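Student: In what follows, structures are represented as structure tokens.
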Structure P
Amino acid sequence: MVETEKPVSPEEFRAECLKTKGITVVDDPANKKYPLPYDIAGKDDVYVGRIRKDIANPNGIVFWCVADQIRKGAALNAIQIAEYLIAEGDIKVK
């Protein structure tokens, strides 16, 4: 679940996910397409699907989020953070 400062539609949230590096959207409920752990094993991205409004919070979006925890939760995440900090100039490489 994500809580935003102002109401955001599922379509707006989906659009932001689609343009965010490291996120893959698999969201086609009519055809029962959403991310499953079995399908994303060994992949680096975080997969998001089943995006919908939160019925309890007007500023909330709920979704299903799946990642390979061995890859994303271990060294890969640390490497991606370091790459981001280097690209932003927050860390200098000698």
Structure Q
Amino acid sequence: MVPFAWIILVSILLFALGAIALITRRNAVAALMGVELMLNAANLNFVAAWRYYYPDHLDAQVAVLLVITIAAAEAAVGLAIILNLYRRFGTVDLDQIRLMRG
């Protein structure tokens, strides 16, 4: 069995990579992928805590299903917004969109 600390370490790395992608990437699709990585890191934390500390409770599983549902809705809405931005401005570069908007 994998130690709990290793799973938390992987989750922290996933969250950090997602945050870095969200902050540093100028491409809207890459920023959206960073948000998805951060949500998956939270899911990994929920599942790890459930597995190691509360195996007879279903609270973490319900939370994971809720986060997956929210992530799917966020991805659909985010991609629709990105598609509309591309149609209007001809690019998905967030800096260029910010400059063209004003």
Structure R
Amino acid sequence: MEIKKTAVAGTLESSDVQVTVEPGGGGITLDLSSSVINQYGRQIKKLVLGTLENLGVKSGKVTVVDKGALDCTIKARVECAVYRSNGQTDGIPWGAL
């Protein structure tokens, strides 16, 4: 799957995460800011990149603004942003990846 257009999922509320995906070439560029980056930054990066890999995304710019979200929320927001960037609304295998 590729990132076709800019898309956003999530909010900037406490315990949530906002994920923005944009088209890009030459691999994945990940920009992460988090209120818990010192404690969980590596895990968040691993989760975001793993979710993108499972979706088959090979290139794009991903911006993650985390406000203390759980792993399941981060994964869901990444999936949602990628699906939105493709205009896909039907037949989505939520959480199956």
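Student: If log10 I(q)/I(0) by the Debye sum over Cα atoms at q = 0.28, 0.29 Å⁻¹, for residues 7-54 alone computes to -0.88, -0.92, which of P, Q, R did it come from?
Tutor: Working: P: -1.11, -1.15; Q: -0.88, -0.92; R: -1.32, -1.35.
Answer for the origin of the read-out: Q.
Student: Given a computed value of -12000 for helix-only ellipticity at 222 nm (-39500 (n - 2.57) for each DSSP H run of 4 or more, over all residues; to 500), which structure among P, Q, R does it belong to? It would help to have the intermediate numbers written out before the result.
Tutor: On the way: P: -8500; Q: -29500; R: -12000.
Matching structure: R.
Student: Separate question: Computing Rg/Rh (Cα atoms, Kirkwood Rh) for each of P, Q, R, which one ends up highest? Write down the numbers at each step before the final one.
Tutor: Working: P: 1.05; Q: 1.12; R: 0.94.
The structure with the largest value is Q.
Bear in mind these aren't lab numbers, they're just calculated from the coordinates by the rules spelled out. This one's a predicted model, so the numbers in the text were calculated from it and none came from an experiment.
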